[in-house]
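For reference, the structures are reproduced in the following blocks.
A short reminder: the numbers here are calculations on the coordinates, not readings from a lab. Here the structure is a predicted model, which is why all the values come from computation and not from measurement. Cβ atoms are built from the backbone, for glycine too; each structure is taken alone.
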Structure P
Amino acid sequence: MNYIYCYKNKINDHKYIGQTNNLSVRYSAHKSQAYNPNSKDYNCLFHKKIREYGLENFEFYVLEEIEDKDSDYIDYREQFWIEEFKTWCRYNVGYNQTTGGRQFKRTITLDEDSVVKIKELLKTTDSTLQDIANQFNTYRECISRINTGRYSFSSDEIYPLRVTRNWKQVPQEVKEEIAGLLINTKITYKEIAQKYSISEHLINLINTGKSNLEGNYSYPLRKANQHLTKEQEDKILKMLKENKSNIEIALEVGVHRDTVSRRKKKYKF
């Protein structure tokens, strides 16, 4: 079992979010790293705040339990909760120094040629920000900053390069239409996203009940045991051969990630 956990400052309500497969070990590790000057993480922002306010002034609890062992999906859920509670330190209400996931393996500096290619992808393709980030071994926030001109600004560009909307900006009637498509059709997430000019991530939030969609719905809207078309089966197999993650395949093909997991076992990947 994997977990997305949260530390909440009881005094100012600021939060830190992380992931682990062992809650007691992770809790002990944070305590040790916060008070041990020899720890390499002694001076990270969260541990500084533990020393400033005292560990007794932090509430520790679980936000989500995850049975899936797919590390990409676990990263995705950690990133979701960091964005949900705005705990990235640049929002000034949290202690996370990154937007989540295994970003320590990725670069935050891009050469000029890469930036030009990323801008072109943002303007001319429907690739998600995360897909583009993966392609250039960087993190999603870096792509977002390029999109809005906060990174590698050019006076020759019109920003944002790609117009996006978050779930709070999408009207209820549009969410209801999308819910109907998820329930009654086999249209992929990508096709729905293109139709309504929103992200595939939002489609996934609607499907799993995380988007404040009003009404009496049973989630997920698109069941994991749905019957797939031959085209969907072929596409899943192709993406599995390309070593794509379960969540990438699910979003691209428009199915639940459990469906992908079963196909992964079926095809022995």
Structure Q
Amino acid sequence: MSWDWQVFLNDDGSGRTYLEWIIQAWGWTLSVAACAWVLSVSIGFVVGTLRTFTKYSLAVMVGNIWVEVFRNIPILVQVFLWYFVLPTIFTSMQQWSGFVLVVLALGFFTSSRIAEQVKAGINALPKGQGMAALAMGLTPLQSYRYVILPMALRIILPPLTSESMNLLKNSSVAFAVSIPELTMFAMQAQEETSRGIEIYLAVTMLYAVSAFAVNRLMAALERHLQIPGTSSGNSKGTNGPGANANNTNTLPSIGGGH
């Protein structure tokens, strides 16, 4: 078997090389993943928080419905629903680009998983944290904003890291609706060049580098948010159950992290 890495220097027939094409496809992958990440984290924190408002059954019900609907439908099926089905029902969506629809599908799917993590992080906190915040004169919303959510974030960072990496890898489903990302590039370039080994190895390497970069960025965020004098249990960015236990057992006083 011979290797021919010079295939990436060949013209693809449109005036660009396969190297330029794969870099453009990488940019599409990162763009889809980044936009979906912002959407999923934003919605996930809101929905996860709503699910802890036990005194408001409607809020809990809405949060539970959101999680169960988007978590239990395969992501590829959701992409097809957003791209083929919903635009036929809501005709205004026919003007939306495939990029936007894929971002919505990925963002909503991942938000349901993040919401579950946020709920678990909040429930892992000692009840005294919220009570002490109320005793200091904070409103319930202020206690969530300044006390509960910042502490919960420190607890859920390890699983949030894994979820962020999964989102990057799940972005590969965008090829199904013709988004020109890495997986789409690999399929088309392999057919045109018959150099599947080189093409797929290069794409695999780019996915691995991207996921590793996400892991390092989240590890840096975890170190930045670590409360001085405590151990996160996950200083190297690995995801393990010990991280949650350490964070829960070393929660500081209300003013400790601010």
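Once distance in nm of label points 7 Å out along Cα→Cβ at positions 51 and 123 is calculated for all of P, Q, which comes out largest?
P
Of the structures labelled P, Q, one was used to calculate relative contact order in percent (Cα under 8 Å, 6 or more apart), giving 23. Name it.
Structure of origin is Q.
If helix-only ellipticity at 222 nm (-39500 (n - 2.57) for each DSSP H run of 4 or more, over all residues; to 500) is calculated from each of P, Q, which structure is the one that comes out at -14000?
It must be structure P, since only it matches.
Of the structures labelled P, Q, which one yields 6, 25, 32, 25, 11, 1 when P(r) over Cα pairs in 10 Å bins from 0, in percent is computed from its coordinates?
Working through the options, I get structure P.
17.8 is what came out when mean count of other Cβ atoms within 10 Å over residues 43-50 was calculated for one structure; which of P, Q is it?
P
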